[in-house]
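Listed after this line are the structures, all set down as structure tokens.
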Structure I
Amino acid sequence: MSQAQGQTREAAWLRRAQQRGPLSCLLWPVSLLYRSLVALRRGLYARGLLKVHQIDVPVVVVGNVVVGGAGKTPCTIALVKHLQVQGWHPGVVSRGHGRHATGVTHVHADTPASEAGDEPLLIHQRTGVPVCVAARRVDAARALRATHPDVDVLVCDDGLQHLALARQLAIAVFDDRGVGNGWLLPAGLLREPWPPARHAPFRPDLLLRQGRAGAPAATGVAAPDMSAFGAVRQLAAHAVGPRGQRIELSRLKGAPLTAVAGIARPEVFFDMLREAGLAPTQQVALPDHADPAAYAELVHGARHPLVCTEKDATKLFALLPADGSAQAWAVPLELTPDPAFFEAVDAHLAAWRPAP
């Protein structure tokens, strides 16, 4: 299957899972089996039959309840920056979806996305904090602590369903899709039942609903006795080039551009570009975590400057010719949570704060 075909099928499935149509209804019995397996797995961890590993510093988990990219990585970046301002020394662990390397990888600014994963590399580039990836997040956490003993809080990117790593705070992130059609995989978008019961094991502590300014808030995501907060996402007023150069986004208005997005919902990025006044001549939607070969084709055949997300830039910028014959710009995504969200995070971590 080609990259384009894969993206088309992925987009079609995400749209279908928003409604309770014929195919979703056909798959609903399978979702009941999935629900049973989720409950069994959680029960085994809750009863200690599967081991939950403790780390010697607090762990904050940021993750999705729905599939398809609900904004966990921008939330992770915003959270890490807040913790830095508060005097913490955070590190980030992740599985590194889409990477080809095996084992534990310590992420550096020049680590290829194929080894680190595009999201962990982006987090490191945006925050500068230590980032470690491994198939088992427990292994990543232990390796990071061994290498960076000054790290006093770990943020686990996309780890809500990874129960083997004990957490002191869990944050569930939703976007404008809410819970989709309300059914579990494969009939719907949900990775786990929502809303969770009040005393359900491994229940998230905080809920963050993110969306564009002025857009209606997601519905159906409220959970009993769970603090919920909002966050506004928007494109930055500037774009960043491959050598770190910056230009005002307004300078790209009216220019012929090729917009590229290899994320779960590429149309969201394209819509935001248009809202910012840009009018791409061409839009190229790639699958989430697309292979670098797909970007190489774009660079080779580029007739106009490329505009992409920062996540795409982790792969695309590395492929640009040194002679500057292909222009490319990444547009950062900025997430601004309600101040009360950070206050709630601080309250949860207060007991873990090291003595001055």
Structure II
Amino acid sequence: MDGALTGFLDVKERAAPGTELFYLTTRLRQLLAGGKRVRSLLCLYGWQAAGGTGDMTAAVRAAASLELFQQFALIHDDVMDDSDIRRGQPSAHRALATAYTDGGGPPGRAQAYGRSAAVLLGDLALVWSDELLRTADLSPMQLAQVLPLVAEMRSEVMYGQLLDLQTTGRLGGDVDTALHVIRYKTAKYTVERPLHIGAALAGAEPAVLDACTAFGIPLGEAFQLRDDLLGVFGDPAKTGKSILDDLREGKATVLMGLAIQRASTAELKTLRDLVGRSDLNEAHAAAVRTILNSTGARQTVEDMITTRRAAALTALDKAPFPESVTASLRQLAQDATARHT
């Protein structure tokens, strides 16, 4: 996987007309270096699940294209959320702003430059994701099967992202909408569609695609619910992300929705006073965490993770996958939902 990405970027740098593109590819390489490769790995598992054997070169390149799309999504997401940190290092727009002033640019323009350059970097990752897929030596039949799934995946994650933006800062206790965001922004995008794309590369039968969905949706939901917990209760040294950002932004997560529904009058006032404050500090966050615990919201989310993980594992027991793939997916399900708090 890393070789496919590195080789592709090497070609792009050699063809660059000047230093500007090299500047962006260097930043892109740094961002790619910290990824877990979950989507590309699931794509390859999907290929194997549908009976894919032999030379994996084309499948690996197709899977690698998902990593470039993921970088596009993360870069733009950090711009929209104004996040400082991604995977333990400065987010793209923050790093680009610093590079701008280090290069002699006026400090007053640094933040605007960083955001604008990050949008361009994300756009470039999106364009290259498409190029890497279309140059992966797939047959016309494979492309015909895969491209509609890629289009669906991209549309679904955009829909989920928009719904996330619309609900952020609105602490209305709407758990159903929060679950809807999870379904499109994470469950389908992170798990189901990568499995579908890989399986389609191997000419999957409908039963295999259905099994991918039965496993992927509950696992993807459990994965995001765990991420929401880590976003408030996690260890930044382990997660590589701030435990204040979600609270500062007023993310309308399932966790927060449950707390809003169950909070006493005094607790509700505290949540509305603190969550969404741009100056929220650790003392504020501690007060919010106390309410997330006292209302049982945190434990309920833990229970939801357990239930969804169990559903995903049960689906694996019935899936028409090779045993080696089933074993790998079972381990991935445990790792993706493990408690780190």
At a computed 15.6 (mean count of other Cβ atoms within 10 Å over residues 99-106), which of I, II: I
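Hey, distance in nm of label points 7 Å out along Cα→Cβ at positions 187 and 227 derived from one of I, II reads 3.5; which structure?
On the way: I: 3.5; II: 1.4.
The correct label is I.
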Ranking I, II by FRET efficiency 1/(1 + (r/R0)^6) of positions 51 and 211 (r between Cβ atoms, R0 = 30 Å, to 0.05), the structure that comes out highest: II
At a computed 20.4 (mean count of other Cβ atoms within 10 Å over residues 35-42), which of I, II: II
Per distance in nm of label points 7 Å out along Cα→Cβ at positions 291 and 315, the highest-valued of structures I, II: II
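For P(r) over Cα pairs in 20 Å bins from 0, in percent, the calculated result is 29, 60, 11, 0, so let me know which of I, II that is. Before the final figure, lay out the partial values.
Values: I: 29, 60, 11, 0; II: 30, 56, 14, 0.
Considering all the candidates, the number was obtained from I.
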Which of I, II leads on distance in nm of label points 7 Å out along Cα→Cβ at positions 59 and 331, largest value: I
Origin of the derived value -24000 (helix-only ellipticity at 222 nm (-39500 (n - 2.57) for each DSSP H run of 4 or more, over all residues; to 500); candidates I, II): II
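Laboratory data are not the source of any read-out in this text; all were calculated from the coordinates shown. Owing to the predicted nature of the structure, the values given are computational and were not obtained by experimental measurement. Cβ atoms are built from the backbone, for glycine too; each structure is taken alone.
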